[in-house]
Structure formats: structure tokens, C-alpha cells
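So, here's a batch of structures to check.
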Structure I
């Protein structure tokens, strides 16, 4: 995974791609998990929070690797308050 500063620079382009795919193909469980995972990657907790709400407990083990990792990031996002 890229360094913290590089991840933050990459995130806006990745986010744009996520929404382009959503607009073209709609959302699937795989795309929701990817969008949520990469929102945490880019520290976009506002978007991650929304996507975690849509996901509920339906995590992709191939992406998140463990339920604990998914749950930990879900908790971080749920505690986020917009400044």
C-alpha cells in the first residue's frame, strides 16, 4: 500500500472512478466493498460511513481479509464527525 501522503493524493481520482463505475453499472456488493475499502484508504470517513451503512455486515473477505479489519474500520468511520 502506498505511503500516507501518496494515498491521500491518489484518493480523489480513485473516488471519481468509483462514482463513474457506479453511474455506469450501478452498485454491487463487490463495488460497495471496494468503494468503502478505498475510502478508508483515502481517509474519506464521510464516504466510508455512508458505504458501511449500505454494507451492513456484508463484507468481502477477499478485500478486507478479516472481519476484524472490516469491523475496526467500520467503528472508526461510525465515530467520524464532520468538522
Structure II
């Protein structure tokens, strides 16, 4: 059911409703696009970091291994997700 206050588009027998956001090629598209996208990427990056926190802060793991984990996990999520 589509609320009466939203804009609709009819294409043949199909009704297309207006949405406030959608994800396209990894980018969250919204009417407030830049702020929402930055917040979304920071949220995903933080979640990824928290999953790797023990490994990244371990004294038994060499620094070059920590750096590779960071570059391939945390940083890539922030840039490309």
C-alpha cells in the first residue's frame, strides 16, 4: 500500500513509489547524499575495525601483518564499500 502523500509513477500496470534511499554500486544514494554516505562508510569502517580489534592490538602479531590486515580490511571498507 502506497501512502497518499508520496509521489507515484505509473508505467503500464506497474506503480513505482518514490523512495528516500537506495544502494547502487556500493554507494548509498539519498536526497542528502554526501552526509549520509559519509556516515554510512564510517559506520561500516567502525564495525570492521571492532571485529579486528584484538588482532590489531595483539603484542604477538608483527607490525607488518597488522598493517596488511588494516589495509586489506578496514581501509578498503572505508574507501570502497
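Details
- Structure from which -0.87, -1.11 was derived, log10 I(q)/I(0) by the Debye sum over Cα atoms at q = 0.19, 0.25 Å⁻¹, options I, II: II
- Comparison of I, II by relative contact order in percent (Cα under 8 Å, 6 or more apart) - largest value held by: I
- Comparing Kirkwood radius over Cα pairs in Å, for residues 24-71 alone across structures I, II, the highest figure is found for II.
- Computing helix-only ellipticity at 222 nm (-39500 (n - 2.57) for each DSSP H run of 4 or more, over all residues; to 500) across structures I, II gives -23500 for structure I.
Every read-out reported here was derived from the displayed coordinates using simple, explicitly stated rules and does not represent laboratory data. Note that this is a predicted model, so its numbers are computed, not measured.
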